[in-house]
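Chemist: Next come the structures, one after another.
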Structure I
Amino acid sequence: MPTWDPEIYQRYARYRDRPALDLLLQVPHDLEPREIWDLGCGTGEQAALLAARHPLARVHGLDSSPDMLAQARKRVAAVDWIEGDIAAFAPEVPPDLIFTNAALQWLGGHQALIPHLAASLAPDGVFACQMPMAYESAHHAILRETAEQGPWAGLTRQARRINPTPPTEAYYDWLAPTCDAIDIWSTTYLHALAGEDPVVEWMRGTALRPYLDALAGDAQLEPFLAAFRARIAQAFPPRADGVTLFPFSRLFILARRR
């Protein structure tokens, strides 16, 4: 597992929170959950919101990062924070709502994982998921190319990489045996980023983490970052006003168990 830096991740919190809030707005208003899980809860913003929105529910926030959970536990929120692996998710009580924001793209085997999560829901329960469509993006292609084309390639080869996004039709097929009211859509957000190397700084909080871990303490770390910055700067140059436009596509999935 990559290590996570909550401070870097939160640097662009308002951009990262927007898709989660857009997903929350689509959760059916007639749902009265008693058992809620936020899978990949990170620093806990959405789990805390879910606890405030559903005060009668038991809310659990699951994440694999101790550093992220340490920040989450500082929140004044009625949430049960749990360190664990989404792939091994096996709740004792069937959830009425499984919410997962920007987490499942790190896991492979969605053809088994998605039906497993849907099948774990209580009857009439809701699965609400948002994932970056990151693998197919220009900045991820540049990251892979940079990692594969330098003297650091041997070290970065084992870095954990985000998986390709399966076709949207596949998600429908995986959910249809147990769910109805399946709604799948995508949105491209155009982020207006400020500062020096803002795309690289954005990625330092997420996709770059496995590569930074792989090169930690090695003399190739800084040359790798310099090469990556140069390629990103060419692909995402700042405008005359200093703003760097950064398109970012995300996949949303909402389904309700029969």
Structure II
Amino acid sequence: MAARKNKPSQEMNRAYWDDLAEDYDDAIFSVRDNDTAGLVAGHIARWGNPKHIAADLGCGVGKFTPLLAQNFGRVQACDLSPKLLARARRACRTHANVDFLQTNLGWVAHPFDPVDFVLCVNVLIMADLDARMSAWRAVTAQVKRGGHLLLVTPSVESMHYTQFRRIDWCLRSGLACAEAVSESVPARGSVRDLHQGIRAIKGVRTKHHLREELLVLLRGHHLEVLSIEKLTYPWTIEFSQPPAWLLGPHPWDWLVLARRK
């Protein structure tokens, strides 16, 4: 019943991503381009194996898919949007070991057989809890026993830290406390969303995760967390012209490596 009720939302989401296909690079933050320390690439190289199969779940335009193809014997890449998949295919045109599949991880439990290494970058971020829990089940189910999941997701802690820095900037600019809070409060949002770690990014309600929340969720899906790192980004992702005094710590996503028990 729930899946049928939410089918219109599935179609609207696909249309949304199809519409973004041409302007994807300008509209969507690229983890690959902003991971200046190369943390994701380092994990892919470490666990790469020509005898193993990898999956790029929610591959988008294929930012990481060619890198997976270079390090694994076979790659299964999937996304909701046919237009994004078309771009991903072009990005992988020199790699014959990549298979592409259009699917909605929020509604399809098992797109393909479990694989040795799963990459999932900013996919488990839908605001709808039902769709997000379905996606969690789908993503974790794609990891075979003894295999690894490399997960990137926005951080609640970073979200609150960035908000603090916005208020701090307003105070340094001479605003009174009440004005500083008013000027830095997001234009949209609700208490209910805040309690769930949901905040709009470029107008789209986006789920952010707590570090401890990720530990609990992954354990609940029978995955052992091996490491949680901060995938840090420059301040320009939050402020178009950050002041010179705005130094570290920098905003971050969580980068989690987990293994199927």
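Since every read-out is calculated from the coordinates, none of them should be taken as a lab result. Bear in mind that the values here come from a model prediction, so they are computed numbers and not experimental data. Cβ atoms are built from the backbone, for glycine too; each structure is taken alone.
Chemist: Going by FRET efficiency 1/(1 + (r/R0)^6) of positions 92 and 204 (r between Cβ atoms, R0 = 41 Å, to 0.05), which of structures I, II comes out largest?
Modeler: II
Chemist: If distance in nm of label points 7 Å out along Cα→Cβ at positions 180 and 236 is computed to be 4.3, which of I, II is the source?
Modeler: The read-out was computed on structure I.
Chemist: While we're looking at this one, here's another question. With relative contact order in percent (Cα under 8 Å, 6 or more apart) as the yardstick, tell me which of I, II scores highest.
Modeler: Across I, II, relative contact order in percent (Cα under 8 Å, 6 or more apart) peaks for I.
Chemist: Matching task: 14.0 is the computed value of mean count of other Cβ atoms within 10 Å over residues 148-155. Pick the structure from I, II.
Modeler: Comparing all candidates, it corresponds to I.
Chemist: Thinking only about distance in nm of label points 7 Å out along Cα→Cβ at positions 76 and 244, which of I, II has the largest value?
Modeler: Answer by largest value of distance in nm of label points 7 Å out along Cα→Cβ at positions 76 and 244: II.
Chemist: Match the computed value 13.3 of Kirkwood radius over Cα pairs in Å, for residues 52-115 alone to one of the structures I, II, and report its label.
Modeler: Values: I: 13.3; II: 11.4.
Attributed to the structure labelled I.
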